[in-house]
Structure formats: C-alpha cells, structure tokens
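Alright, structures below, take your time with them.
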Structure 1
Amino acid sequence: MRLFLLFFLVTLRLGAQTWTEVAPGIWKARIGKPEAYDLLTAAAVSPDKKGLAALGTATFPLNKADVKATAADGKTYLRFPLQKQEQLYGFGLQFQHVHQRGRIFNLHVDHYGNTDNGRTHAPVPFYVSSEGYGVFINSARYLTVYAGSAVRLDSPNPPPVQDRNTDPNWSAHPYSDAVEVLVPATGVDVYVFAGPKTLDAIRRFILFQGGGCLPPRWGLGFTQRVHRLYTADQVLKEAALFEEKEYPLDFIGLEPGWQSASYPCTFEWDKTRFPDPAAFVNTLGKKKVRVNLWTNPYVSPKAPLYPAIKPYAGSHSVWVGAVPDLTIPAAKKVYWDKFDREHVSIGVSGYKIDEVDGGDAWLWPDVATFPSGHSAEQIRQTYGLLVQQQSTELYHRKNQRTYGLVRASNAGGASFPYVIYNDNYSHQDFITALINSGYSGVLWTPEVRASKTGEEWLRRMQTVCFSPMAMINAWASGTQPWSFPEVADQVKAIARLRMQMMPYWYSEFAKYHFQGIPPFRSMQLEEGFAPDIRQEKTNTNLEENPYAVAVAREIRDQYMAGEYLLVAPVFTGQTSRKVVLPKGKWYDFYTGKYAGDGEVITVEPGLDKIPVFVKDGGIIPFMPPLLHAPVAGEKTDLEIRVYGSRERSYELYDDDGETYDYEKGRYSWRKITVRKQADGKLSGTVSAPGPGQPDSYGQITFRFMTN
C-alpha cells in the first residue's frame, strides 16, 4: 500500500507538469481524476476561438518545475510559485481589498458578510498576477486558498529568521513564495493563462468562457425597481411620472408582490394586484418600458408547479420550498417551461434571481442530497450559474436579448447577461467590488436604494450611472429619482448623461464580448499606472494589535470605465479627494481642460459632478439624452467628443440592439479616426457601416473639447 501511494503521488507530481495548450496562450493540466461536474460543465459554455486567436500566441508564463500538485486522503494540493515583488488580484468578487497577496480565502458561494474571507457572491477560483499571467482551478468545490500566506520548511526562497526581541521589523507574516490551494477532491483541471500583460491574461480567461455578455441597448438605460407590494395601476402611474418629469426609464423591476406567494415562490401572477398581466406588460411595452420580474428559485408547496418539480428536488427545503435539481434535464424543462409559458411569452424582458448565494442559516445544508448525485456543495457553488445559463437560453431560443440581476455567479458566467447585487449598502465597498469584478469576469452594480440626505442620494446616483446597471432598487423604500427635491435636477442630469453616453457604453460592452476586455476595471490594469506601494503598519499599538502587519497601499476608490474614462467617486461628507492619474495627459471629462500627467491631484468637484477624467486622445461618442434606449431600426444623431491633442482612433460598435443576430455576423465596427491637419488642428472621420449591416446613427458631428 505504501508503494502504491508513493507511486500515485509521484505520478501526480509529474502530471502537474504535463501542460497541454488548449487555446492560444492557455494551458491545461489534468491532476489526478477530476470530478465530472465542474464550473465550466455547469455553465455549459464554449471558448470564443476567434477572439482567442486574435490575441495571438504566448509562451508558458511560469517555471513548470515550480508548479506542484499532490493528492492524498481524497484531496488535491496545488502550489504555484510567487516572485518577491509580485502582487495578486482576483479570487472572485471581494469588497474590501484589491491587493490579495498574503490573504487566506475559503472560496464559497455566500452573501458578503463584511469580511474578505472568500465567502462571497462570486468566489471565482481565478487569480492574476502583476507579472502578467493568470491561474484558474476548475472545481465546483469549496476551495481553500493561501495566497502567499504560508511558508514551507523546504521553501527554495525562505524568509529570514527574525528575533522579535531585537528586530523592530519583525513580522507575524513572513514572506511566502507560493500560492497554495486545497481542493477537496481526488483531482482537478488547472489552467494557466499567459499575458504578456495582466489584462491580456484576464481577456483570455473571459474569452475562454465565451466572451463577456452583450446586453441589449435598453439594458444599459435606466431601471427602477418598484416597491415590493405595488399593484399594476401603481406601477403604471410611476412609469407615467417618469415620463411626465422627463427622467429616463427603460425597464421596471417588479419585486416579490407580483407573485401570489413568495419565500418560497409560486411563480404565479397575483391576480389581485395584476389582474391582466399580458395587458399590463403590453401597456408598458408600448411606452418603451420593459418589465423585469424578481424571483427566487424555491418552489412553494402551494405552487401549481410543485407536484411536477418535487421528484427532482433536493432532500432539504429552503423556506419550506423545494429546491429543483436543475442539473437534471427533465427538471430544467419542467421548471423553465413555466417561466416561458407565463412570463416570457407575454413580453417579460428578464429576471432578478434572488437568494442563490447564502446564507447557511436558510439555504440547503451541506448534508443535503440531490437526485442527480451531485453534492450539496457542488450545487451551492454552481446554482447561480445554472439559473443564469438556463434563463438566458429561454431568451436565446426566441432571439431576444435579456439583461437581469443575480445574487451568485462563478467562473463560466462571464457570457451570461446578468449583474450581481447584494444586501450590503456600503458605498465604498460597492466601488471596491466594482474594481474587483473586472479581475474575475463578472459584473457588479452599486445599486441605489435609500439615503439619509440629498447629498448621499446624489453621490450614489452619480456612481450607479458609471456602472454596468443604472438602477434604483426601491423594493422596500419606494424611493424615486426625485425623492430628494433639493438634488432632483442634478439626479436628472446624471441619468440623462447615462443615456447620452449609451453609444460609448454599448461599444465597450461589445469589446467585453468580442475581445474579453472588462468594461469596468481596476486602475492596476491601466497602462502607465504606478501607485505608491510603500508599506505601512495597519496598527502599531501592540496592546491593541500585537501582530500588526505591513500592508501595501492600494487604490480602491477609483476605476477605469471603458477605454478612456477614469472615474473617481466622491462619498458623502467629502468636499475634495485625491486622484491618482496614470502617466500620460489626462483631461476633465466635463470641460476638456488639462488635469495632469502621472501625478496625484486634488479635486473639489462640487456636489453636481462625479470626477471623471479622459486620457489624451479620448474619443467618446454621445447621442441625444433620450428617455428610452433606441429600438431596432431607430436612428439617433451622434456627437463625438474628442479630448486632448493626440491622434487616435476608436471602434464604434453597432447592431440592432435587441436580438442575437450579431452571432450571425449582423454587426459592424465603425472606425472613428482623429487626425491633425496641416494647420495643426484636429479633424475627425467615421467609416461607413458595411453593406447591408445595421446603421443606427444619423447626423454625425465632432466636438473638440480641448482648446
């Protein structure tokens, strides 16, 4: 037995170094005997071969001999090397830190509990390095990650031995030269993604999942989620108020009260509140306002669906509701046919799928069993993927795009048209999550719900309009954009700005889909960004914190939005803030005035504006501030704003904005080119759409913002 175990361990060590290039710049190693059910299997996605090919080839970014893998006691142990100055990013949707080296994570789908411990809405087992590579562990298990926090006795790069009695620089956390991962399974598939830049590794990871989602145009407009017990008449009156007061509105979200019962759910319209659902949806549709429905997936015993789904349910309930095993094709059909027949067929545009994340006190326990044979742990890690993939499939079959909200996701979910949200309401944490979302290939919204003051309301609105989904979630508060009269005009202005920028947002999401570039991402991924990385003690009072550690300063309150924009939110109570500008000239978004070059500046934007800066040569396409996104075939004029003096070009994306016809080649990239004339002045041109391709723009003008 000892000889067999020794042979098994040696075989796995060798196997970990047998890397197969499965796509340009992506290598896979199969360690031991991986489980058949993993994250990519649950997501049922395929790599975007064309997009990956466009990134080109690369060399394997690690020393293969330094990557270790062993298996014992039904577990797999992985070890990846780290260099001295290397920084790590990712490990899913974290809310308080951007730099992840030195941290310990238990990657476990859960709601965010105010601690970056790995229990989060999207615990994606993927990380990237400042050295320009990424690592993905394709397991649907709870993974334990030591992200440069543990030291082996046989380390080839051991930290120095320190004497706390005499060394003032003694650290409770000595230098670690590896990322180590514990996978509670007999094997796993591991992928390494090359750069050469960190952003390139992220792009390969996103394209490996099929590319990022491409929402419909209306999904990038404005959405209002109404009070949970509103009736059809109240919703229609609220939509009329938006139009009367000239606030943009593209889709309305109905919260639990649309159902005859919730927690658990019936998925049936409450006929006392919505006596004629089809007429209600149609009335709003005629006003270019779509309907999104809240639900959680747990089936009430009162639901007509219950008898048919019960044979496919797990052993334990959630709020006394059945948990469908959506990995079983028959269960999937029974469940989603209900949605198709009674929601999608009458024009419902999408869903907000709640409570697929946590917490342990009400979701199924890990002792639960499911008829598919998959463990409770595996179902927990992938349930968010399953509901996204299967609901998206409903709309894909009808050739209609959707855009919705979900509480949990994981690796494999990049292509699904869903944005993650939660019940936390820290504005600062929202921004850090938005930054970290770009490292993991997911989308996150810093939604607005309620505020104590008009200032807070406006500051939150400013942020949400520079995020993947511009949304007020008034399910409990009943708030509306004009709820604070003292800032109502400023709120309207920022909401209209969101609509004006739709050609830019739509083009950036197209890059997410076709090129794998996250539309919202960290400053660390921006060329020329060099923050102050000096180490500082978190607390030097040894009575309060005897194991105080040095941490690297990190930028967690500013981010990149698309190719050209740097967004620096202001929080309640602030009248000024510092902004770190990358190398190269940057200009004020609103005025075009020069702001700085590779320096730290202090800005005092006033209450009306969120600080936004544009890199030299920035090209931002604007449309008129419509109240609703343009529908298929509708043309809008275009004003192209140009910043700085640098010659540049920009790819403007266009398709019908509503269907999946772009998958058949029905789309165009129109090249916007800015060049200097003989007199030194800038001029711009826009290429024509291809023959027979969509053409959504009428008159095109240029506005040169910098004098």
Structure 2
Amino acid sequence: MIVEIGHFTLILALLVAVVQTIMPLVGAHKGWRGWMAVAEPAATVQFFLLAFSFAALTYAFVTSDFSLRLVAANSHTAKPMLYKVTGVWGNHEGSMLLWCVILAFFGALAAWFGANLPDRLRARVLGVQASVGVAFLTFLIFTSNPFLRLEFPPLNGQDLNPLLQDPGLAFHPPFLYIGYVGLSMSFSFAVAALIEGRVDAAWGRWVRPWTLLAWLNLTIGIALGSWWAYYELGWGGFWFWDPVENASFMPWLIAAALLHSAIVVEKREALKSWTILLAILAFGFSLIGAFIVRSGVLTSVHAFANDPERGVYLLIITGIFMGGALTLYAARAGQMQAKGVFSMVSRESALVANNVLLAVATFVVFLGTIWPLVAELIWDRKLSVGPPFFDAAFTPFMVALAVILPIGSMLPWKRAKIMTTLRPLWFVLIATFVVAALIWTIQSERSLIAPVGIALGVWLIAGAAVDIWQRTGRGTFTHRLGRILRLPRADMGRVTTHAGLGVTFIGIAALTAWQIEDIRVATPGESFRVGSYDVTLVDVRQLEGPNYISTMAEMRVDRNGSNVATLFPEKRIYPVANMPTTEAAIDNGVFRDLYLVIGDPQGNGGWSVRTFIKPYANWIWAGAIIMSLGGLLSLTDRRFRVAAGARKTPKTNAGVPAE
C-alpha cells in the first residue's frame, strides 16, 4: 500500500509542477499577484510529495519487497542494511527519483528563503525551476518508473552491484546530485533575469549562495568518488579522466568560474552577460553529465545505465533547456549593460583571467570526453582519449590559474598598481622558488612535476595567508590576530578555499612524481623490499562475509627491523552477482600511504601482489576537505543570509511590482 501511495504522489508531483510552471510565469507577465503567489505553496507541496515518494521506495528496499522490479534487480535479503538503503539510488530509476527530489527541494528552499526577492523575479525563478522538474518527472514516469511491479516476484533479489556496496559510494551520489541539481537554481535565476531583461548587483548577490552551495557539494562528491576509486578499485590511482569523472568535473569548473564572475556583478555591476552565460552553461554541463552517465554512448565503469533510448530523452531535455535559454540569451544579452569600468590591472581583470582559464579548461575536458564519439560518428573510427591527452592539455591552465590566484585576490577593484600589490608577496615568491630549487636538488629523478606542483601549492597557501593578514590593517601582532576573527566569513572562506587548492596541488604533484610501485608473485612466508620497507606475505586464507566470499591475505610491513603495520588486503567474490571486487589494504599516514593489493593465485602456490608507496596521497583529499570548509564558511556569511538584495522593485499604485 505504501508503495502504491508513493507512486501516486510521484504522479501528483508532476501535476503540481505543471501548475507551478504555468501560473507564476503567466502571473509575473500579466502582473497578477494571486497567480504569482501560487509559486511558493506549489514548490513546498511538490517537494513533500516527492519526499514521500522517495521514502516509499526506500521502504520497499528496506523491507525487501521483491514484487517491485527495481528492488528485485538491485537488492538481496543478505545485503547489509546500509546497502539496502543506498541501493535506492544505486541504480538508474532510483537515482533519477533522488534527482527529482533534490530539484524540488531547491525550489522549496527558494520559496522558503526567498522573501527578499522581488515578487516577479521570485515567481519567475520558481516557475523556471518547476519547468525543469516537469521535464525530469515526465522522463522518470514514462521511461524510468521506479514503481513498476513484477507479476511473479522472485524469492530473492539479484543484489546491488558489488562495487557500490561501499561507504564511500553510499554517500558519493547524493552529494554529486545536490551539486548537479543545485546548479539548476543558478540556471533559473539566469533565465528569470533574461525574461525581465535586468541584472544588477542584487542579482549577483542572490545567485552566489545557490552556486556556492552547488559547488560545495560537487567538491565533496568528486572527492568522495576519487577517494573510493583510490581504495576500492585496487589500481592505486585517484583520477583516470573517465567520461563519468569528467561529467562531474566540468560543472565544477564552470561553477567555480560562475562564483568568481558573480562577484564582479555584485561589486562592480560588470560582466553581466558573461555571468548569465556561465549560469546557463553550468547547468548545461550537469545535463550533459546526466546524458553521459545514463545513455551508454560513452564507455565508463561508473555508468548507471546503457540505454540509448533513455539517452535520447535526456538529449531532448538538454536541447530544449539549453537551446531555449541560449536563444533567450541571444535576444536579451544586449540589454545587460555593464556599468563598472576597470583598468587592465585590477581585481576585475584578474577575475576575467580566472574565468577565461576555467572556461577554456572546461572546453578542453569536454573536447577530450566527446572526441571518441565524434570520431566514431564522422569517421567511423574507434578512438580512446586517455590521461596523457588530459594531463598535457589541461595542466597548463591550472598552473596559470594557481599563479594568478594570490595576486588577483589582493588587487584592488577598478584600478591597481601591480608592484604595490606584489610588495607583501615578495617573501612568498622567494620562498616558493627556494622550495622548487630544493626539491629539484634532492629528488632522484629530474622531473619538473614535483618542484613545480609543490611550489605552486606553497605559493597558494602562503599567498592566502598573506592575503588574510593584509586585511587586518595596521597595529600590533596581537591586535591583528584578533581582527582576523572579525573579518567577513566570505573573505575567510575564500582564502581557506585557495589554501585547500594549494594542499591538493602538493598532494597530486608529490604522488605523481614520487610514487613507488612493485608488482610480483610472492609465496606465503616470502619477504621482499619496496623502497625503504620490507613486506612479508604471511598467509592467505578464505573467509565468508555476509554476502560475499573473501580471499584475505595477511601482510606484514617492517622498516629498519620494526613493524610498521600488518595489513589485510582482500579479493572478494559476490556469488549472487557473480562479480569479483578488490579491497586494497592501506596504512594511511600524513606523509605517505602503504597500499597493498592481493591478486589471483599463480603457479607454485604463489599469489600476485601489488605494493605501492604513495607519498602525500591524503593531502589530495585533505585539500578537498579544506576547500569544502572554505565554501561552507563563505556560505554562512551574514551578507548572504540577509541578501543585500532586499532591494525590492518599486510598486505601482495597484500594488504590483513594476517591470
């Protein structure tokens, strides 16, 4: 009964979304306050209807209701409870329902906390947001209905993909979806502004927290996915430039550009047309990501579905919203007149450079991702674009971005003198070159990766520290420290995020340049040396888990005769899914990870063993955590909560806001 009610509320949510699309937009156009007022309660009702529908599907998974086709295909009675719950979104249909729930949740948030928005703008934002909901709810109900029943339910299910039965993957998709779908609010604000033909400083301030919330969750989601790939897949890497990895990375890059561009709109009322375009493209790349993940047109180990028919629907949705928004942009962009004028040396110019680098980097990733598809369609050739292309084409833009970030964040608005701005950074610049020279001298291989990457990380971290210190003004050391705590949280969040990026730079550079890998066949009791460590394969035994059979190795790691760690890598077989997984054993450290993998049995009683020594690996994810904390700190800034945009448009005599 609960499942049937959930199905009914899903259909009812679609009807409410249709009403929320039509009435507020018509009301805003005609100036009918009553029709515009429908937007807020409709957004709230739509969210609660979808929340109940999602709860009903979760109930079916938890109770193992195998009469539901989705549960039978993605669950099993022996599966741990955590993975019964996460199985709800560990498939195409359930993940799309979660997508729709989050989409409605953002609309409800705009209704609950949008009191400072002008009436017409609020109605249009909620109307556009609902139109996106209509598209995806239609797609869900008619092509991917999660509530379809089986005429003859099986006694047990087919189990969830074993690769998804992991804590990292349990929380990775929800964070990604909040990021993907959160960018729909930036899109809705952009389209609403284009309909009104007006973008001002208040609009820039309104759109920033929504973009920041989406970017923050994308950062967490991407980091969780990278961490999962690192410890779960057993290959020892953290990023492979897989199409689905790129699908999440492209919106992240564009959202970062949008955040910086919106600052210029808010502070100087410049770059209006460019900011609107970025808001459209950010959500556009989210839609492209959904298409890549679910259409099967590009091969990926992360793909949810391999269904070209569904991919066509998603492509149509993308075409309608991107084509419509870009057409409206072309018609109205000329009305977005910039007011602020700035010189070549100014913070505005630095932010423009930031935007150009991020946008071009995104285009490079997009080109590399879709090129195999283009080559197959045009020349009927199967091509593979892998890490060598992305590393060579993408890295220079990130290097340039890292160089300008500390300088650009310290430049004054409108007009600046570069030497005056650089004066506090001279010590940092000297220290950066010293670090690079020192690393170049002591490393055994003459590679530029470590010196350049680590030096850029130091430059970003130290530059962020100098930036925040300069904002404390003059006075004693104690007084200036006290002032740091009273600085705006947006400023603190910005420098924290830049410092986090520096930490990630150091981790990637050190891991890429100094990693040690050893692959061999070892027999139980045999010891071998990797780097400065002695590794012993003590034993290999068979164990039985709740829903898998494990081949577990016991491996002892010593250094200079002292035991460092005893690790237990596994190779699991999930009988229901008939699928193996590799469970790496990792001894985590601040400056290095010991990473051990047990493989298949070999001749003469031996086992294949992979051993990695990964320097500074955890700095990659520590940097992502710091960046996320910086985003969260900025999000709590009082200026975002009260929204300077409390500026409402003047009202006519009839009490309706004027256009």
Structure 3
Amino acid sequence: MKRNRTNILILLIVFLCSGGKLAAQLHITPKPLVEELQKGTFILNKKTVLYTNLKDEERNNMLNFLKESPLKLSKIGKSGKKNSVNLLLVEKTADYPSAESYQLSITPKQITISATDGAGLFYGVQSLLQLVNQNEGLKTKVLPAVLIKDTPRFSYRGLHLDVSRHFFTKNFIKMQLDMMAYYKLNRFHWHLTDGAGWRIEIKKYPLLTDSAAWRPYKTWKEWHRNGRKYCTINNPKAEGGYYTQEDIKEVVAYAQSRFITVIPEIEMPGHSEEVLAVYPELSCSGKPYVDSDFCIGNDSTFTFLENVLTEVMALFPSKYIHIGGDEASKKGWKTCTKCQARMTNENLKNVDELQSYMIHRIEKFLNANGRKLLGWDEILQGGLAPDATVMSWRGEQGGIAAAKAGHQAIMTPGEFCYFDAFQDDPSTQPEAIGGFLPLQKVYSYNPVPDSLTVDQKKLILGVQANLWTEYVPTPEHAEYMIYPRLLALAEVAWTAPELKSYLDFHARALKAVNFLESRGYHPFQLKNEVGERPVSLHKVNHLAVGKKITYNSKKKYYYNYTAGGDSALVDGFRGGWSYGDHRWQGIIGTDLDVTIDLGASMPIHSIGADFMQLIGPGVWMPHDVEIRISEDGVNFTSLRKIENELPEDYERLAFREFGWQGEQTARYIQYIARPNSKGGFMFVDEIVVK
C-alpha cells in the first residue's frame, strides 16, 4: 500500500511540474477532436460511485461492461456526487453531431461523460479506459483534469476477417471485437464462406457443414496444392470448422453490447467451389470440382441462395448483407445452355450483364426482407443494382464510380487496407501474400478522393481494414498482421485529417503494442521496425538517368504497373519491398527489351537491374537476362548472359540483381530479360549504369 501511495505521489508531482499540460501524454487513440487540459487531477478509487440515466437493456449492458472493465465500477450513486463517474444521455444539440459523439469532462471532483445515445457514452467510456490503463499496476488511478469533445469522421469503421481459408474460434473473434471497441471501430465484416470452406451452420443444407467446412490438410496452402478437395467431419485428417447458429447468436450479441454491427458475407456467384462440391446440381456442369461459379440460369440456384440468406438474416440483424460478387470466372456461363437461355430470355448482352441480373435479383430479395445489399466493386459490372452499396477493393475507382452514380461506398483499397501484406522488411517477417503495407502507409490513407464533388464525398460511408488468411494459419499470426496497423486505420476512420500527426500517433502506437501484449494479444513489435527497402529511400545517380530509352518489343509494360512509363527504368528511383509502390515496372507476356542511348560514348564499369520473385501473386524472376553494348546503335556485342538460379518454386519474397561488371566503352546499352516458364509477371525497378 505504501508503494502504491508513492507511485500516486510521483504522478501528481510530474503532473504539477508540467504545469498541467499533459496533452502529449493523454495517448488516446483515435485522437479526439478537442482535448483541453484543465487544472488538477481526479483520483479513481474503490469509493468512486457510478451514476447513469441509461435504461433497461442498454443500462444493464453498460453496468456489466463497467464492472468487468479496469474501471471496476459497481457502486451506484447519485448524479453530481463528489468522487463519481456520471454517464448522461442529453438532448441533441450541435455539440453532438452524431449518435456516436460524446463529451468527456474530468474535474478534481467527478467524471462526466455525456452523449445523445448509448453509442456515444460507450465511446466516451473507451477514452476514459485508455486514460485509466495508463495507470497500469496502480490500485488508485490518477487522471488529469481534461475536457474532451469528440465525434467520428465516418459512420462506417470496419475490420474484415476471412475465416474461410483458416478457421478461427468464436473466442478469438470476441477478443478482436474487444479491441475493435476499445479503438472505436464499429463494423465487423465476417467473411464466412469461400472456396476454402463454409463456416456457418445452415440447417436446411447440412452438407455445407458436414463436408464443405472440412479439408484433409491443416493449412490452406497444403490444401490448395493438393487438389483442393473436401472431406467429411468424420475424416481423421479433417481440418476446419464452422460456427453453429448458437455460436453466431452469441458473437452477434457480444458485438452488439460493444456497439459493433456484424455484417455477414455469403459469397456469390464466384468463390463457391465448396458449395458446388456438395451440391453440384447448382453448377453449370452439374459435376463437383469443375465450376467455381453458381449457375445463374438454374432457378434452383436462387432457391438455394434465398433459403441460405433467410437463415442468415434470422441470425444477423445488420442492415447490410454482403454477397461478395468478386472475381467470378464466368467461364461456365459462356457455354451453359441454362445460362445462355437466361441471357436470351432477359435480353442480356454478355456474361457481365448476367452477373448483374443475379445481383439485381438477390437485391430485390434482400430489400423485400428489409435489408440492403453490399458487395465488392465487381458488382458494378453489367450495371449496379438500384440500392446496392459498393465496397471498393481494387483501388478507389469502384468507390468513385459508385459515388458518381449516386450510390454509397466503403473504401478498402488493397494498397492501404489489405493487412495480409508484409508490414516490414519481408526477410524479417512471417509469410504473407506479398505487398508492403507499413504502419505509416495505413495511417497516410485518406478515404475521400479529391475527384468527387462535395455531395459525392458524402456518399463515402467510411473505410475498412481487410485480413485475408491464405497465408495466416494461426490466431497468433492473425493478430500479428492486425496490430498495430488496425490502430492506424481506426484513426483514419475517426479523426479529422487536419488533426492527424504520424509522429504523435507513432508514439501512441508504441505504447499500444505494450498494452496489447499485456492483454494477451500478439502484435508486431513496432519498436523493431526496419522500414522500407534501403535502396529505395534515396535517388540513385548513374550514367543512364534521364537518358533516352527505347522499348524494342511491340508489347511493353503492363498497364497497371507502368512505374511512370517509358522513362521509369532510367529515372533514378529504385523499387521498395513491393511491386505495388509504383516504382516497379511489370512485364507480362513478352520480353523486356530496351535500348538506352547514353548520348555519347563513355567508359562503363557496371550495368544491372533488380528483379523480384513472389510466386503467390504470380511474380517470377526472368528466365535469363542478356546485356549488350554498341557504339552505333545497330551492331551490338553481348557482354553477358545471366541465367536465373532461383528455383521457380521458391516461396519467399526474393530480390536478385542481373548485371555485368567490367571495363568497356559504349554509347548504347541493350538490356533483354526473357520471361519465366510460368507465364507470370517480371518486375524490374531501374537499369543502373555506372
């Protein structure tokens, strides 16, 4: 007890010596709209009482939450009493722009959180908890006097978790909901079905969980390589799992008590291999393990989908039901007699319009049941359903197109929001699908494109982080990929852009990592961050920078990976850890064959360029590289041919220089990289000549 009092005294002395200016030490994430430090402190102890004017179930949920939280508030008292915490519902005014707005006032006598809705009070409590948790280890908590006025930037602040590729227990889900609530995220997008496994009990279709939820391989990668077959729950090697309807109800109720809406995703028409393996009559071929898309010409498909969605809607009260809609191959539709008949009868011009027909029909069904359709941006293809909301993942264009057409959109572009990417030097990180998404890049994202008008910008509902789990087989790995990047996304979603500071946030994130660990989570150790690929940090000066470069092949670089166009390979900028950084030029289906004119004959000592390999997304080293020189640009002499020595099945991200060193004189340099046997991409960053 004596030691505890000493710690309190130290805190008081530090606070008073600082003149009461502890704003930098509040460490509230997301950063509030207004933080005004006052004089004095409030001491939270066992005698502190609670008052709230919340009623009924909302009151009970709040009381239970507070009792179990580090606040340990169980004594009920009167409003305004000294040494009290007051949670007050107030009338709506301009001070509370939304139901999630709140004000938190801490004075030496009492703490008051006010809001117009239970959600606002709950978020005020989260800010109070973050202040309290900074007194870790003390029985008595000393809190600075402060006035906080806060409101979120976006109404939709989400986290998506893929439980199809790897199954995670309901207790794991609850742990993530706890941390989502702590950082004021309010939408949990539950990716329950996909080709790798069906994860939700549907009583009308038991084969979905008796067979389609199980595979005879522990990891997605093993399953994917070995024929992608399913097994029954009784198979001794069965791996996977599913949530019973009681599990779903439990998780949904848990989320609701934390003001989080759970949005289920039931994939259609593509990513449905698991369904079609056990109910092959819903595919175009009528055979298992042939198709990945539902047969849109078959009325039984819609009977199945509507029956499934009926059970789903009974479990999830969310306004939105996510129907996927992404990456449908549409291959079987082109030759399927039923699909072709549907196209003829409905006057549909192509398979894109056939998908749109399905989306429209499902939307009508959802609308008739009081729900709204949410889908990935491919639902734009062939015409968007009248009341659908678009989740934009292939960059921002889908969201922009939706907003310009008068539809609401949620931004979740892979470049900023896909947490299955590496977050640091890949050689130091566990396996990932590829890409490089460090904390600072997540934090830098602005979900509202400048190209939209004022009214169109209002249609951007918010932003979402996505964790896909092809290469994330364990709960520990999943948390490592989520935290602390989710905190950056939370601040993007909540905090006004003009108040954001990465330097300030980084300091808070370092402390948050320690907090997360203390609560049993497994975050990335931000303090050990290496950062971007060193050669990409500074422009390199070499003989070819700014010189004329000619592409000798008819087909040049891929339109999505130009790195800036013809001059990209001689602009002095090296690539980072990811080909998505706009510095790597992508070549597919042709040689990289370029000639550089140095402008005059000169001594040359080295010529080289870096390539990368990452076989998950289909990126390989070149088969070989040849380097030639010339004085006249017509007659070339080969300096070296370099064969690729990295195995094509090498799975880790790898970088290799293909180059020559020696002593030569030349004006023209020809650099030729021939593609690998896999038919995938080659990525090159800069041809460095010295």
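Quick look at the numbers
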quantity: For mean count of other Cβ atoms within 10 Å over residues 410-417 computed as 16.6, the structure of 1, 2, 3 it came from; calculated: 2
quantity: Structure responsible for 1.07, with Rg/Rh (Cα atoms, Kirkwood Rh), for residues 282-393 alone calculated and labels 1, 2, 3 on offer; calculated: 2
quantity: Top of 1, 2, 3 by FRET efficiency 1/(1 + (r/R0)^6) of positions 186 and 522 (r between Cβ atoms, R0 = 35 Å, to 0.05), largest first; calculated: 3
quantity: Origin of the value 16, 43, 31, 9, 0, where P(r) over Cα pairs in 20 Å bins from 0, in percent was derived from one of 1, 2, 3; calculated: 3
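Bear in mind these aren't lab numbers, they're just calculated from the coordinates by the rules spelled out. Bear in mind the structure is a predicted one, so any value in this text is a computation, not a measurement. Cβ atoms are built from the backbone, for glycine too; each structure is taken alone.
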